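What follows is a set of structures for review.
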Structure I
Amino acid sequence: MTFEVTILGSNSAIPANGRHPTSQVLNFNERLFLIDCGEGTQMQFNRYKIRSGKIDHIFISHLHGDHFFGLIGLITSYNLNHRTAPLHVYGPAGIDQIINLQLQFCSRGLDYELVFHIFEPQNGLVIFEDKNMVVTSLEMKHRIVCSGFIFTEKFTEFNIRKEKIQEYNIPFEMIGSIKKGADLTLADGRIIPNAELTLPLPKARSYAFCTDTLYNEDLLPYLSGVNLLYHEATFDKARVDRALETFHSTSAQAAQIAQKAQVKKLIIGHFSSRYFEQDLDSLLLEAQEHFVDTALALEGYTFAVER
């Protein structure tokens with residue numbers, strides 16, 4: 001089952017040095033989820049051949065412009081392209097008022113339903129859930145209210161052992177209930193426990209998105225063991241005072257969080273505009289001093305959430 005994230009924007013504050021503000025697309029079994037929507041996101045869809053019409057859920061971390069200024073353009077473009085499916089936007093208080101005000105003065109109205117899900121960031125708070133995935137909030141420490149997100153796959157059915165179907169001559173109409181956890185009762189009254197009939201569920205994979213934040217060890221219990229972690233790394237370690245002043249993190253601090261949470265892989269991004277492309281390797285090396293399996297959030301790169 002596909003579970004991967006594509007980086008569309010990796011710069012902080014403004015478009016600079018060939019990089020765009022924050023935006024990512026998560027592909028879960030060919031369902032697309034948009035995480036933040038900085039300026040230029042639609043152009044990045046085209047550049048990297050993202051089928052943006054498949055996006056039904058957008059998660060906005062906070063109301064600094066580099067994380068949501070592309071949203072109104074995307075919403076109105078969907079209307080121009082005759083979208084009919086509802087669009088769900090998850091974000092902090094005020095996102096609905098901002099978008100609705102823009103629509104009031106700049107649009108004749110939408111031909112599809114735009115649904116806002118307003119929440120207060122809280123570690124472990126479930127903000128979206130269906131039969132295949134659950135999304136929880138993480139409370140970032142930033143200058144304004146800001147949320148990170150953890151996307152975790154769900155399993156609702158066991159895989160039945162094929163040899164058990166033959167061994168017990170299981171009728172087709174009973175397979176569905178067994179996959180959902182039921183035991184099997186034979187004609188002679190014997191009960192075959194579900195654990196004998198099915199394979200153990202695999203460990204659920206997870207992707208954590210930690211955007212603008214100070215170094216924050218309060219996140220460690222929630223990040224523990226995640227398969228793939230994105231953590232902002234706006235500055236190098238020499239500018240740790242600047243990171244503290246602006247409520248951001250250094251590349252070394254991002255890697256320390258990854259190391260302490262024992263995640264499987266780390267991606268660092270949200271780079272300050274002071275860093276040109278050739279400077280990013282120094283940020284990577286600083287992170288790798290603390291956490292070896294670190295990669296740069298280079299635009300257009302796709303990272304698998306591996307089991």
Structure II
Amino acid sequence: MPEQNMQALLESILDEVRPLIGLGKVADYIPALADVPAQQLGIAVYGNDGSFYCAGDAHTLFSVQSISKVFSLVQAIDHGGESIWERLGHEPSGQPFNSMVQLEFERGRPRNPFINAGALVICDINQSRFAVPILSMRDFVRRLSGNPQILVNSVVAESEAQHGARNAAMAYLMKSFGNFHNDVDAVLHSYFNYCALQMSCLDLAKAFCFLANEGVCTHSGEQILTARQTKQVNSIMATSGLYDEAGNFAYRVGLPGKSGVGGGILAVVPGQFTVCVWSPELNAAGNSLAGMKALELLSERIGWSVF
């Protein structure tokens with residue numbers, strides 16, 4: 001698609017979905033997120049040839065929240081390989097992202113790395129590997145995005161810590177089953193800081209470009225994952241990246257994706273593009289309301305669905 005056509009398409013899609021703003025709800029269970037102005041809307045598309053297109057608030061920083069779980073998973077795969085799957089699965093959960101029912105029933109082994117329990121196991125794995133996990137993650141994300149200015153929002157991280165009882169309960173439950181190896185508070189501290197990374201739509205689209213390019217970072221040439229590992233990560237994103245709404249996302253958008261309660265959604269068009277859309281208001285499942293619709297329209301009009 002010619003450059004001007006892609007730019008015009010992104011702008012027209014944002015105009016089309018903007019009336020949805022006001023129908024969702026900004027996440028308020030983390031108080032620091034409740035203050036984010038709800039009317040913001042942005043989208044960025046990053047191509048495997050290094051081209052990129054932005055519309056709306058694509059350069060505004062926001063809290064990545066659970067999108068960071070993909071970064072954590074990639075770090076764990078990079079140094080742990082197949083061994084990480086001894087401690088968690090890669091099946092859809094069909095439950096809300098913070099559900100504990102399944103975790104108790106399945107004896108402390110989370111269904112996948114994108115529900116909170118699974119992400120905590122991945123953080124526990126990384127905690128054992130890195131001397132300073134938070135700095136390792138920050139530097140990793142800076143490298144992937146090509147942006148040395150990326151920081152953790154300490155106010156958001158502290159707000160999450162003050163309201164993190166459910167995550168702590170999951171970690172202690174897994175520890176009781178022998179599936180948690182480090183100090184719970186130390187791992188939670190890392191986890192909350194990962195979620196509080198501040199990035200823009202363009203930062204995220206660039207950072208995940210390797211998922212659209214067989215594991216190779218387009219702008220640096222660095223091999224982040226093998227081609228096989230890249231397919232595996234994309235497959236887990238396709239089946240579990242939007243929690244209990246993953247099926248709806250596959251039906252409507254047809255791409256591997258990962259959402260966060262900060263309102264961001266990252267989607268991968270294998271072999272072509274990465275896309276990030278952001279709108280802070282969420283639907284009942286905790287995914288960006290306007291963002292979902294924007295990705296649906298974009299995928300439909302360009303024919304991007306992998307199905």
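When helix-only ellipticity at 222 nm (-39500 (n - 2.57) for each DSSP H run of 4 or more, over all residues; to 500) is computed for each of I, II, which one produces -13500?
Structure of origin is II.
A value of 14.6 was computed for mean count of other Cβ atoms within 10 Å over residues 44-51; which of I, II is the source structure?
Details: I: 14.6; II: 18.6.
The structure behind it is I.
From I, II, which structure was mean count of other Cβ atoms within 10 Å over residues 36-43 = 22.9 calculated on? Please report the intermediate quantities before stating the final value.
Values: I: 22.9; II: 18.9.
Going through each structure in turn, the value belongs to I.
Between I, II, which one scores greatest on relative contact order in percent (Cα under 8 Å, 6 or more apart)?
II
Starting from the value 16.6, 44: which structure in I, II was Rg and Dmax of the Cα atoms in Å, for residues 148-235 alone calculated from?
II
Taking distance in nm of label points 7 Å out along Cα→Cβ at positions 60 and 164 for each of I, II, which is largest?
That would be structure I.
Using distance in nm of label points 7 Å out along Cα→Cβ at positions 108 and 188 as the calculated read-out, with 1.7 as its value, let me know the right label among I, II.
On the way: I: 7.5; II: 1.7.
Attributed to the structure labelled II.
Compute volume of the Cα convex hull per residue in Å³ for each of I, II and report the one that scores greatest. Could the numbers behind the result be given before it?
Numbers: I: 153; II: 111.
Top value of volume of the Cα convex hull per residue in Å³, among I, II, belongs to structure I.
Quick note: the coordinates plus some simple rules give every number you see, no bench work behind them. Small disclaimer: the values here were computed from a predicted structure and weren't measured. Cβ atoms are built from the backbone, for glycine too; each structure is taken alone.
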